[in-house]
Structure formats: C-alpha cells, structure tokens
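No value in this document is a laboratory result; all are computed from the given coordinates. Owing to the predicted nature of the structure, the values given are computational and were not obtained by experimental measurement. Cβ atoms are built from the backbone, for glycine too; each structure is taken alone.
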Structure P
Amino acid sequence: MDTQGLKAFLAVAEQHSFSAAGEQLHLTQSAVSKRIQQLEQQLNTLLFDRHNRTVSLTEAGFALLPKARQILDLVADTELRLMNLDGEVSGLLSMATSHHIGLHRLPPLLREFTARYPAAQLNLSFMGSERAYHAVSLRQVELALTTLEENHHSADSIESTPLWQDEMVCVCAPDHPLSRKQGLTLSDLAEVPAILPQPDTITFQLIEQVFSHNGLKLNAPMPTNFLETIKMMVSVGIGWSMLPASMMDKQLHALPWPAQPVTRKLGLIHLRKRTLSNAAAALIRLLKQE
C-alpha cells in the first residue's frame, strides 16, 4: 500500500465524495478515483459503496480506516524525526488561528519568528475554535491558537497550553435602549438580538450555557466569527454582544452582566503524540516566552 492511496482513502472517507476529496488533496476527481481503485485492487476488496452523489465505507473500509490513519501518522512522524536531526528551523509550518488572535495577539510574535527563522514558511489558516480542534486532530494543521475548552471531546489526544485570558464584557451601543435599562436581567437580554460568533465556537457555547441554565434561549440571528464585525454591528445599535475587555472604546457601552462572569482562555493546541517540526517547536518557545 502506498501512502498516496491511503491519503486519498482518508480524504474520501472524511468528505463522503470523490470530488470533495479531490479539492482537499488538490487533485482531479479522476485522479482520486484511480488511487482508490488501485488500493482496492491491492487489497482485493471494495472499500466504498458508490451511490448517486455520495459514497460510504464498506465493512472493509471501516476496518482499514484506523489502520490507515496509524500508518500515515507513523510515516509523517518518521519523516519529521529525520528532518529534525539537523536542528535547522525550516520547512512549512501549517497553523490555524482565530481572527481575533491573528489580528490582536500574533503580529509581534510572527514578526519575530520570521526574522529569526527566515528558512521557515508559515501557512496560516483562520478558523473558529471547533474547526481548529478538528483540523489539529486530522493533522491538517500542526498547531492552532484558539479559544480553549477544558472538557473538549478530543482532550485525551490534544495537548493544550493556556497563553492568554479574555475577560468578556456585555456591550451595546451607547444610544441603545438597553443602555438605559435599570436592573438588567438575562430575560431582558434574551428579548434583544445577540450578535455573537457562530454556534460551533467555544465563545458562543460559553454564553449560550448561561442562558440555557436559566431556562432561556438566545436570540442570535446573525452569527459571525469576526469580532471586529460584531463590534461594528453592536456599535450601530443592531443588538448586544459579549466582547473582550481589550476591545472596549467609546463606540461601546458596557452593560452590567446579570450572571457569573464569562472568561475565555486562549492558547495553543497540538496533537499530544505528534512529533513536532523544528519550526513548530521554535514557535512554541517564542509563545511561552511572552
């Protein structure tokens, strides 16, 4: 079994589509199909049931899935160990970050990293917290800087390092009716549109839990993961939000939050058992020096 065939197999298993797998691997659909056919011929068994528009794993495919991941992980770790022997900080470092961290925390760090290690190349992807955890789990990125969840379902396989802490402030526009409300309650907030990140983010889940524990439902009609966009929408009076205290200025009015304080931890995640590249190790050292 060659590794290219196994990579194609994992991509199709994840995407449930030959064409989507091709996009992920930057290959044509026919190239992906050919690799799967060759792998099935080598194993003398069908790995996928083909449907009209999707595919699903056969029993043999399900049996191969964990082994394929183990084989590719072993090959990748072995290659990295050999590359790391010379101690040079070089090569491609794939990394994910949230927009807020990328805009407000990373620039000085990345400036220092690129100055110190010019032979290293950064491939930076912006994504929400849940997607970042998923990307790390699937080895699509080596590192991610994101909002941390203490009891994430992949906590056993992922190493997390807290780096920063965001105290969240309930805000609205200075001229919004909420700014004049006396004795603000969660029920009052539930009746007004909340401008929040998307539901698959840890930030949204932290806030949503407060309301659900009090038997209330959030009214969040326009989710967006850009905190700067959220700030703009709040500042023009569209609704209220919870934003990091560091974003407070005269465009926003701080509301008394009628519940336990909401704090989110920001930090670094990577696979616990993955061999890190020299570039990743160098970046982690810089992060921990902050």
Structure Q
Amino acid sequence: MKKILFILLLISPATTFAQYLEVGGSVGGSNYLGELASNSSDFQFSETNLAAGGFLRFNLNHLLAVKLHGQFTKVSGDDANSSNRDILNRNLNFQSSIREVGLTGEFNILGFDPYAGSFSPYVFAGIAFYNFNPTTADSLNIALQPLGTEGQYNDDYPDRLPYELNQIAVPFGLGVKYAVTENLHLGLEVGARKLFTDYLDDVSLTYPDPESFDPLDPNTPLAVSLSNRTLAGGLLTGQGRGDTNANDWYFIANFTVSFNFIDSGTIGGRRGGRRNKIGCPTF
C-alpha cells in the first residue's frame, strides 16, 4: 500500500496538469549564413533584420508542447561588408523577404506549470515551409531567380535547374519561458533553420560563360551583368562564384509574449492560493 501511495504521489503532477492553449506573438531579429556572409565563414551582424510573427502553442503536459507558428522576416548580405579582398572584388549583394509557417515540438527541461509561477528552459525542433525571393540589394531591387545568373536557363548547363522559391526547412533551437502570471507568459527563443538549398542568396556554383546566354532573350544583358559584377572585370567562366561545400542557413532570435486563455479547472490558479482543484477539462 505504501508503494502504491508513493507512485501516486510521483505521477500526480502529470495527471492533474491541465492541457491548455496559448496565443502569442514574437518580435526579434534574423540573420543568415551563406556566400554573401564572407563565403559562409562568419555572420555579418550589420545585416541583422527585423523579425516578427505569431503562434499557437498547445501544452500537452508540463514537459511537452506543440507549437504552430508564422514568421515574417528578411535576410540580406553584401560583399562590401567583407574584409577579404577577393570577396570585395566579387561585388555581389542580395536581400530577400522570408515568409515561414512551421510546426515544432517543445520539451520543457525543468517542466513548466504556469499555475505555479514556473520558469523553464526548453528545446524545440520541427518542420517549416518558407518562401523566399532574392533580389539585388540596391535601389533597382531586381529579382534574381528569373535571370538565371549561374546559367540555370542555358542549354550549356543542363544540370543547373532553376531553384524553387518555396521550400522546406528544419527549424531547431532553444529558449526559455517564464509565467509572469498563470495567464501571461514571457520568453526568449533562438533558432536555426537548416535549409536544403544553397540559393537563398542566389549564389552557389561557378561563373557561367556569358556566351551561353540566349542572345534573343531581352533579359540577357541584365543577366550577364548581374552574373559577373566583379570590380576588376574579365572573363571568369568556370571559376568559383560561390561556396559549393555547404547550403545556406538563416537564424531567428525572438522575444515572445503569450496568453493562456483556456483554464480547464483541473489545477487551481494562484488567485486564492489553491492548487488542488479537481475537475474535468472544459474547452
């Protein structure tokens, strides 16, 4: 009998936990790692951009939660920010808006119970769908993907297919959350996005032969000029334009605020100091 009572005491926090839904928003910053961040060698913190979004988080118990989120941000890069002479000479730049929708699972390392003024770090991972569209980062703001700056539309490069602007990413990272009250939660989250493309910045492989571009295409002069913008000029066919060893990444750090608006009554709130209510979940 004593053993049974002991086991019941151990599992009672999980069995009395109320599943609940949070609605929240986030604001923070984003950055990216790719060719136009010194050939994927470091971050250019001057290229940090605003990020904002919203989310729904369903808390299954004090350890596990599932979150559906939407995120809007921008990434950008410019060879002019580099101290490397070769990269400065390449003279490329880009910017791109990113629209992301994702579903992630969260694990609260210390357990999270907002009705007890809880605090917990957590880790998360999941899947996301995002849209991007790299353009030049100058006043002209020219879309780069339709131009095929690395020969994507040229018969001489049949293996270089145009990259898709809607793709899948794997978001993962860590955060910390705190229950200011049983309904109001604050947090900080830092996450990375593993991508399956090296063309977030429209740069990946080698310089194409300018003679391979279709002379009848009215976009050819623009495509050729944006393909090779080197300050020194010259024919660079077959020479490295990007870093072929790694795909691009982007990163988002957010402050979050959320509101828990479902109280099932299975555990007491801090109002009145009761934590032993028993009841059935109501939605």
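Quick check: -3000 is what I get for helix-only ellipticity at 222 nm (-39500 (n - 2.57) for each DSSP H run of 4 or more, over all residues; to 500), calculated from one of P, Q. Which structure matches? That value comes from structure Q. Computing distance in nm of label points 7 Å out along Cα→Cβ at positions 37 and 189 gives 5.8 for which of P, Q? Comparing all candidates, it corresponds to P.
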